[in-house]
1. Which structure, out of I, II, III, was semi-axes √(5λ) of the Cα gyration tensor in Å derived from, given a value of 27, 22, 21?
2. Of the structures I, II, III, report the one carrying the highest value of mean count of other Cβ atoms within 10 Å over residues 167-174.
3. Quick check on the output: 3.5 is distance in nm of label points 7 Å out along Cα→Cβ at positions 7 and 47, derived from one of I, II, III. Which one produced it?
4. Taking distance in nm of label points 7 Å out along Cα→Cβ at positions 39 and 279 as the quantity of interest, name the structure among I, II, III where it is greatest.
5. Work out mean count of other Cβ atoms within 10 Å over residues 31-38 for each of structures I, II, III, then name the structure with the largest result.
Structure I
Amino acid sequence: MFELVFLGTSASAPSINRNLPSVLVKHDEFRFLIDCGEGTQRQILQAGIGFKRLNRILITHGHLDHILGLAGLLSTLLRWETIDNLEIYGGKAALSRVHDLIYGVVLRGNQTSFNLALVPIEEGVFIEEGEFNITALPVQHRGPDNYGYLFQEKGRCPFLPEKAEELGIPSGPWRRDLVNGKAVTLPDGRKIQPEQVLGEYKAGTRMVVLGDVAETDSLVTYCDQADALVTEATYLESEAEMAQQFGHMTARQSAQLAVRANVKQLILTHLSRRYRERDILAEAQAVFPNTIVARDFDTFTIKKDE
C-alpha cells in the first residue's frame, strides 16, 4: 500500500489554490518526495508532514517549476539539522541543473551538516527495499534525461492463520519462517512446508508517477495494470497542437493512456491556470471514468483491490 500527498498541482506557475509540482509518496516508514517546485517546504509544513525522514527526493526533469523549491528546502534543512543524509535522484541533465542551484546559489562553497548526494539514474530499478522497489522509466519531454517512477510492491502468498491453527503450529519463529517461504520442523518433530499454510500468490500494489510527458506509446508497458497512474493534464484537447509544441499532454490523451494500459485509477495533476478544473475532469472522464483531478493537500491511499 502506498499513500500519496499532493503538495503542488499547478503547471508552470502557481495559482491562488495550486502550488508548483510536488508529491510525497509514503510506504510504511519510507518517504519519497517527487519533484520540489517553488514553495514546497511551506506546503510540507501546511500539510503537517514535517521534514523527518524526508531524505530521498526523486526529480522527473530539470525544468525550474519542478526544482526551484530545492533551494529553500535545503536552506531550511541546513538550519534545522533534521536529517543525517539527503539523496537527490534524477537524470544527468536534471542533476546538472540541480547541482548549479545547490552549489552555485545555496551553498556557494560552504559545507552541509549532513551527507548530500546527487545520484544519477538510468532506466531500471534504482531503489530496492524489503517490500517494494522503484523503477526509473524514460519519458519524452523537452530535453534529455526525463524520468517517471514506477513503485512496485513485491507479491506474496498470504499467511492463512486458520491453516496454521489446524496444524497446531505454535506462534513464534516457525510461523515467521513459513511466511518467508521456509520449511520448518516443529518441536514435536513434524515437518511443515510453506504451501501448507500459505494462500494463492497475490501481486503487490503497482503505482506510476509521471512528470511532464510528450508522448505515451513508450509508457504503456510500464503503466500496464497499474493500480494508480499519476500524470499531467496541462492542456485540453482544444489546444492539442500547443500541447504537442511544448511537450505536454491533454486531459484526453492522459485518459487514453489509462485506457491503453488498463490502469485502475487515473489521478491528474500539473494543471494550467487557463482551464477550469471541471472541464479537465469532464474531458478525461469521457474517456476513462475512474479519473480524479488532484488538488493541493489531497491524500490518496493506493492499494491492490482485494
Structure II
Amino acid sequence: MIVKERKKPIRLLLVEALLRRLPKEHPKYSLIEREFLKRNAGYNGEKANDFPLKLISDKDYFILHDLCLPYKDVFFQIDTLLLSTHFFLILETKNITGSLFFDKNNDQLIRTYKGVEQGLSDPHTQARRQIFQLKTLLSKYFALNIPLDYLVVISYSSTILKGQNLKKVCYANNIPERIEKLEKQFMSESISKKEIRKIYKLLLNKHTTQFFDIEKLFEIDKREILLGVQCPKCLQLKMKYHRGSWQCRFCNNLSKHAHLAALIDYYLLLDRTIGNYHFKNYLGLPTSNISQKMLRTLDLTYTGSTCKRFYHLQPLFDKYKKE
C-alpha cells in the first residue's frame, strides 16, 4: 500500500517556475535549463521504480516516497522506503547512463560516458548513512528490533554495471525479485502491522517540505522575476483581467483561473505570504478593490490587521501544485 505518493520535488518545481519567469537573455538562464534537465531526469528515474513496485503485495508492504526527515540540525532524504513486518528497505535511486564502476576500496562510483571518466559519491555510503539516520530517528519513539536494508536502484537497464560491490545494486525492473530474496532472508516477523502504522504516521508527521531561496541558491535577485499571469495556451505573460476573466494579449485565450498558477510561482520564487499591494502588482490587476475581492475568494488563512494583512499561500500550493 502506498501511504505517501511520489510528488514532483520542490527544487524541480522551483526551476520550472524560474524558466517561466526569467528573461531568456538572463545570464543564469542556461544554468537554470541545465538544472532543470538534471532534476527532471532524476525525478523520471525515481518514477521508473514505481511500476515494478506495483508488482509486490499491497497487503505486505507500506510504501513511502520522497521523505525528508530531521536528523539533529539537518535533514536527510529517502527516495523510497518500504515497511513490512519482516524488514524495512530503503531504495536509493540513481538515474545515471553510461558505464558505472563501483569501487569498493575507495567508496567511489566511477562513471564513464562518451569516453570521459567522472568520480561520483558512493551510493552505498549514502544508503548506509540513511539507515543510520532513520534508526536514530525511530529509536527516539520506538523500541525496534527489525532488519533495515537497502538497495541501490539503477533506473535504466542500458546502464552498464561493473565492480566488486554489486550485491546490493539492481536495475529498477529487478526490484520485485530482489525483494523476494529478502523475504527468504528475513522470514521471521519482527513487528506487527499495527506498529508499522504508528511508524509511518510518525514519518508522515516528521516529513518536512524543503524550500529554497533563489537569491542564495542561484544568486538571482528577486526583482528580476517577471510579473504577470501566464497564458495557459501560448505561455505568454501579462494576461489582462477583465470582467472576471483573464485574456491573453497575444492569442486572445480566456481563462478564469490562470492567476492560480501565477500565485504558485510567487510562492515558489518570492514569498510564502502575499498582501493586497503585492497581489495587485504581481498579477497586474487594475485596482486594489479587484485584488482584494479576488484574494477573499481564495479563502486563504491570513495574519495581521485589515490594512496589513498577509495571506498564506501554502494551502493554495498544496491544492494546485503540479504533480
Structure III
Amino acid sequence: MSLASMKTSIGKTELVNPALLASGILDETAGSMLRVIDGGAAGCVTKSIGREARGGHPNPTMVELQCGLLNAMGLPNPGIESYAEEIAEFKSGIAARGIDAKLIGSVYGGDEKDFAMMAGLMANTGVDALELNVSCPHARGYGAQIGSDPDMVRKVVSAVKGAVKLPVFVKLTPNVSNVALIAKAAEEGGADAVVAINTVKAMAIDIESGHPVLGNKVGGYSGPAIKPIGVRAVYDIYKEVNIPIIGVGGITKGQDLLEYAMAGASAVQIGSAVYYRDVPVFGEIVKEAKSWLEERGFSSFKEIVGRTHDI
C-alpha cells in the first residue's frame, strides 16, 4: 500500500492537509485556534470581524436540531483593533510550535468601501489570506444581502483586490437560485478562490408557546443535513469557474471530505463537527480520508479533486 500525500493548495496558499477551521467556531481567541491546530487542522478562519465591536443577536442564539445546529449569532466580534491582539498571539504560538499553519482573516461590511477598508485593516494584522463574508443569512444589511447580488459581489471583490495584495477568498451563500452565478461574479471581480457554502437559512418553532426558538427568529442551519447541499454547490461551481473551491457544510468524517474533493473542492472547512467529535476531529477526518486513498492506490489527495467531473 503506497502512502498518500495530503498536501493541497488554494492558489498560492499551500496547506499541509485539506482541513481548515470554518469561521464562527472556536476562533474568537488565540488559545482556541491553537487548540484547533493541535487537533490536526492545516489552518483557521477567524471570526468575521468588523471595524467596531458588535454584540450580535439576543439569546437564544443556537439550538440543536435533529440533524444539525441552528444559529443566529448576528456577527458578534470584538472589533479589529482588539482582535489584532489575538492574531498576534496565534502567530506567536504557531512560530513556537515550528509548524506551518495558515490563518485566514474573515471580514464583513455593508458595501464595497466597508469591505475594502476592513480587508486593509485585517491584512495589516499579518494573516495569510482574507475571507469575505458575503453570505451570513441572519445579519441585516450584511452577509447574504450582499452575496445574493452578483453585481454587488463583483464590486466588493474588485474593491478588496484593489486594496490588498493577499489572496482573497469569497464565502458564498446557498440561499440563492444559482450559486455558480455568484461564484462566477466573484471570479470576475478577481477572487483567488470561493468558499461554498455558508449556512442554510432556516428556523425552528416552539410548539407550546408558538414562538420562534431563536431570539432573531431566523438563523442559519449547519451540520450533517446540509452536506448534500454543499456538495452539489461545489459541483455546480466547479463547472463554471477556473479558481479553487473550498467546500464547507456538514463535514464530520473522512468520506465527507472525499465527496467534496471529488465534486471539485481543493480543501474544506470544518465547523459543527467539533461539536459532534471534539477538537481532534480535524486530524481524524484527514486520517480517515488518507486511509481510503491509500487502500485504493492513490498517491495524493490532489488526484481526486474534481474526479467526478471526469467520469
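Rule-based calculations on the coordinates, nothing more; no lab input. These numbers come from a predicted model, not from an experiment. Cβ atoms are built from the backbone, for glycine too; each structure is taken alone.
1. Here the read-out was taken from III.
2. Checked I, II, III; max of mean count of other Cβ atoms within 10 Å over residues 167-174 sits with III.
3. Here the read-out was taken from III.
4. Once distance in nm of label points 7 Å out along Cα→Cβ at positions 39 and 279 is tallied for I, II, III, the winner is II.
5. I
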